[in-house]
1. Quick check: 18.6 is what I get for mean count of other Cβ atoms within 10 Å over residues 84-91, calculated from one of 1, 2. Which structure matches?
2. The value 2.4 for distance in nm of label points 7 Å out along Cα→Cβ at positions 12 and 28 was derived from one model only; which of 1, 2 is it?
3. Among 1, 2, considering only Rg/Rh (Cα atoms, Kirkwood Rh), which has the greatest calculated value?
4. Can you tell which of 1, 2 yields 39 when relative contact order in percent (Cα under 8 Å, 6 or more apart) is derived from it?
5. Here helix-only ellipticity at 222 nm (-39500 (n - 2.57) for each DSSP H run of 4 or more, over all residues; to 500) has been calculated and equals -26000, so which of 1, 2 was it run on?
Structure 1
Amino acid sequence: MMQLDQAMLDRRSIRGFTDEPVAREVLEEIISLAIRAPSSMNTQPWHMHVLTGDVLEKVRAGNTERMLGGVPPSREIPAHGKYEGIHRDRQVEIAKQLFAAMGIERHDAEARQDWVMRGFRQFDAPVSVVVTYDRALDEHGPVAIFDAGAAVYGLVLAAWSRGLGAVINGQGIMQSPVVREHAEIPEDEVILTCVALGWPDHGFEANAVRSLRREVSEVATFQGFE
């Protein structure tokens, strides 16, 4: 296992996986680390539904059928809508990097559509971790989502440190009724996102893409220092 700093510096989103299964014992180990995340007043609002095999294939098939059939996305948290300004610029920037790595031309509508559908299939990963939080906490505002996000970051870091790859994948739950049915998610939980996870395919070009990051000077301000 690598040092924390190295895992944080090296980690990147993995969108291509081998078909090698991930042992349940490994998944339990990384989840046990992820749920050490802090939470508001120790509420620990998160749940992780780990899917593989036939269950995951049913989710993939249902997502694909509904999306290709024109069924509008159905998420249980507010959609982010269309980004504008610098946030849109960053979205376009990473898309350009990924398309260039995969050799997808701007005019190639079929290849672009295929890339989008990969997301709805959880990038064909052998494991999908569906992350939910306790619905009872919705009345307390977005803090439960914030807390669950901390656990998700811990999950992908713990996976990376063990040689696994992951991508946090909102597309995978955009047809949430399909996910809820096949993953047997209780009604008192809200589906937040999913994490596609598995052993990286090092020959998959997009796996080498690293998003550009802002400098500390662009992000942080410091007051009261000498």
Structure 2
Amino acid sequence: MVESLISDILFGFTGLISIINPIGGAFVFLDRTASLTSDERTALARKIAINASCVLLVAFFIGTPVLHFFGISMEALRIGGGLALAVGGWQMLNAPDTPAAEPQGVKRVDAESATSKAFFPLTVPLTTGPGSIATAIALTANRTHKLSAFVMSSIASVAITFAVAFTVYLVYSRATVFARYLGVEGTKVALRVSAFLLLCIGVQIILTGVSEFLIPIATMPPVAR
């Protein structure tokens, strides 16, 4: 039973962390928080990690009932979330390398303003987007009501959530370290690559949602006349 639990945790963590891709997201996070100090950025990374853990726990335990309650299909979740990701990636991809000079009297974004954006868009959809939410829901879609199996599945879900949240915090809070090793030009290249991957991931999520919506329609038997 313990081996099965460890296997489930490793499988879920690997699947989620590959979709979240915190290393790629770290450069996006660094770009969005360029005006913050190191301590402010670390505090914001902690807030994002807490938000991400809350999102994943909700997806693990009540994701499917919530979607059904609001009448939201997985296809709609993928299309809407993928669109948000694609738009964000496109804006970053076309952003100028050198930001325009700020007008006089315009202050930089402070920690409070940045914190207001900690959930959207820095947590959702940048960190825990529709792909990771759908994956979390899928991991527990076959959860049985047998007490022992439910307890083991719940333990695995909590362990996966904390492991993912800690990884996100660790990587995001050290985004400046990655940028320091890469240098100015290397960071620009990494940011462009991350933006392009973000755009591609968003488009792929949209295509997946559209295909899942259209396949049942295409495979419907012809109406007998």
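1. Of the options listed, only 2 reproduces it.
2. This value belongs to structure 2.
3. 2
4. The read-out comes from structure 1.
5. Corresponding structure: 2.
A short reminder: the numbers here are calculations on the coordinates, not readings from a lab. Everything numeric in this text was worked out from a predicted model, so none of it was measured. Cβ atoms are built from the backbone, for glycine too; each structure is taken alone.
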